[in-house]
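There are structures below to look over.
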Structure I
Amino acid sequence: MKRWAIITVVAYALLLLLLTVPLIVVASIDWSARGQPPHVTFSPVEAMAIFREFGYWIAFGVFVTAQIALLIVPVRSVERRQVRRRHVGWLIGTASFLLANLVLAGVFSLLFGIFGDAGYAPVDFFAGKAAQNSLMVKAAAFLHMRPPSDVLLGISGVVAAMLTLWGVWLLVFYRLSVVEEPSALSSKLVRWLLRGSILELLVAVPSHIAVRGRSDCCAGVGTFWGMATGISVMLMAFGPGVFFLFADCIRRLRPSARPPLAGGTEDPISS
């Protein structure tokens with residue numbers, strides 16, 4: 001069954017690669033110019049430049065690794081092998097990480113969709129306040145370093161929010177793992193991921209359409225991030241289901257054991 005799990009992961013990875021350029025091209029359609037037809041900002045050739053970005057391959061590796069982690073419990077269940085606590089730990093850690101990304105991407109997509117470029121204002125506000133923190137300024141002076149910039153503090157704030165959401169979902173799913181059998185827990189978390197990704201896309205897609213209909217500068221990047229996250233997690237949620245289809249087909253196609261001959265003699269064909 002591990003072979004079919006590998007095929008599922010490879011199919012997911014190929015699907016992500018194949019959808020990358022079309023998603024960028026479609027998401028770049030701009031209809032903000034009044035009286036003019038919509039036009040594509042990024043051509044397919046220009047969109048393929050994303051494959052030269054190191055950050056893209058980091059995100060790609062994270063999503064593929066998450067798909068592998070979601071398949072650990074289903075594979076061991078189909079093989080009737082013992083599911084240990086560390087396997088459940090991989091499951092709840094991955095599911096909580098993905099749901100934290102969905103929540104954060106959905107919130108920012110909604111903010112950008114409503115307020116445009118000003119949707120990043122809360123992050124700028126807290127980053128500016130953090131930059132004025134006397135303790136941090138004194139610590140930087142003591143270490144003979146420049147105080148961190150507002151941009152770095154803003155990124156750190158977003159990462160901190162992400163880690164906080166991850167921790168909250170970890171606590172929720174840990175409590176579920178105490179009362180749920182591993183296979184049932186895996187199915188439940190996959191359903192949560194599927195529903196969460198659909199809900200996040202229902203926020204991100206209209207927000208992106210609203211942003212691309214205005215003359216916003218950077219808000220479209222945030223809503224695109226929301227769409228890319230939602231689509232990636234939604235496709236990932238189908239992974240365990242596809243694996244179970246493979247396993248069921250193999251189980252039905254596998255020939256049953258030949259009954260022994262009378263008198264306990266060995267079948268000459270099999271010998």
Structure II
Amino acid sequence: MSETRDIDVEGLTLHVERSGRGMPLLLLHGFTGSTITWSVLRASLCEQCELVVVDLPGHGRSSAPTDPARYALPRTADDLARVLDALGIARAAVLGYSMGGRTALQLALAHPDRVSALVLESASPGIIDPAERAARVASDEALAASIERDGIEAFVDRWEKLPLWASQRALTPVARARLRAERLAQRSGGLAGSLRGAGVGVEPPVLDRLGALAMPALFVAGALDAKYVALAMAMAERIPGARVEIVAEAGHAVHLERPETFAALVGGFLATVPVG
């Protein structure tokens with residue numbers, strides 16, 4: 001099966017690509033990403049999973065609303081449930097990376113009956129400290145304003161120099177070029193809206209709600225990304241039976257830096273999830 005379509009949800013158009021066969025798996029990219037994020041993983045899992053890949057609001061070929069509230073992750077979680085409705089999928093495993101991981105958590109909490117399993121890569125449950133949250137909101141607003149003022153290329157030049165991406169210097173020149181092209185293809189208004197409406201400072205923290213989740217869960221983080229290793233451990237402690245996998249010689253983007261290892265971890269985990 002292979003299908004590409006745009007699905008309208010209450011005035012928002014979400015670009016969706018569907019391929020493969022087997023267990024439904026919804027893939028959610030991170031900030032500055034798109035369906036392209038998952039190219040390697042899709043090739044690895046196409047015989048095991050029916051892959052549903054979505055460009056999140058403001059990213060890729062999905063629409064970029066002017067109202068930041070339209071990007072709020074609880075709203076996006078409801079949108080994704082509507083996407084599954086439109087595709088005739090009752091339940092799906094959900095894999096989210098970074099911002100996509102926060103979105104996946106919101107989907108699992110709001111619509112647990114729709115999520116058969118949860119895979120979170122380098123995800124955060126939100127910021128607990130109010131002062132830290134307020135500082136992050138201010139920081140994201142400054143970044144959003146700079147994107148609108150200076151444009152995508154200037155933003156990407158600065159973004160690629162962040163310490164968070166230091167481990168990506170070990171990528172091949174071809175892989176780095178593809179990643180940069182994916183980032184450069186974004187729109188200023190979309191990224192700014194996403195920062196203002198879906199930033200980690202705006203979103204209420206959910207760590208204390210995770211005990212309500214009963215679906216199988218896997219948390220993946222790169223050993224070089226100490227902050228997200230700690231977050232993975234903290235979240236897994238609250239979900240009964242959750243697994244944690246720390247990948248050596250990888251940073252924030254494990255799927256990009258260690259693609260074969262990541263695909264094996266995800267595929268192996270999903271093979272243990274009951275069908276139906």
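Numbers below:
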read-out: Origin of the value 27, where relative contact order in percent (Cα under 8 Å, 6 or more apart) was derived from one of I, II; value: I
read-out: Per Cα Rg over 2.2 N^0.38 Å, the highest-valued of structures I, II; value: I
read-out: Computed 11.8 for mean count of other Cβ atoms within 10 Å over residues 28-35 - originating structure among I, II; value: I
read-out: Top of I, II by mean count of other Cβ atoms within 10 Å over residues 44-51, largest first; value: II
read-out: Of the structures I, II, the one that -25500 was derived from, the read-out being helix-only ellipticity at 222 nm (-39500 (n - 2.57) for each DSSP H run of 4 or more, over all residues; to 500); value: I
read-out: Value 2.4, calculated as distance in nm of label points 7 Å out along Cα→Cβ at positions 116 and 204, assigned to which of I, II; value: I
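Bear in mind these aren't lab numbers, they're just calculated from the coordinates by the rules spelled out. Here the structure is a predicted model, which means the values were calculated and not measured. Cβ atoms are built from the backbone, for glycine too; each structure is taken alone.
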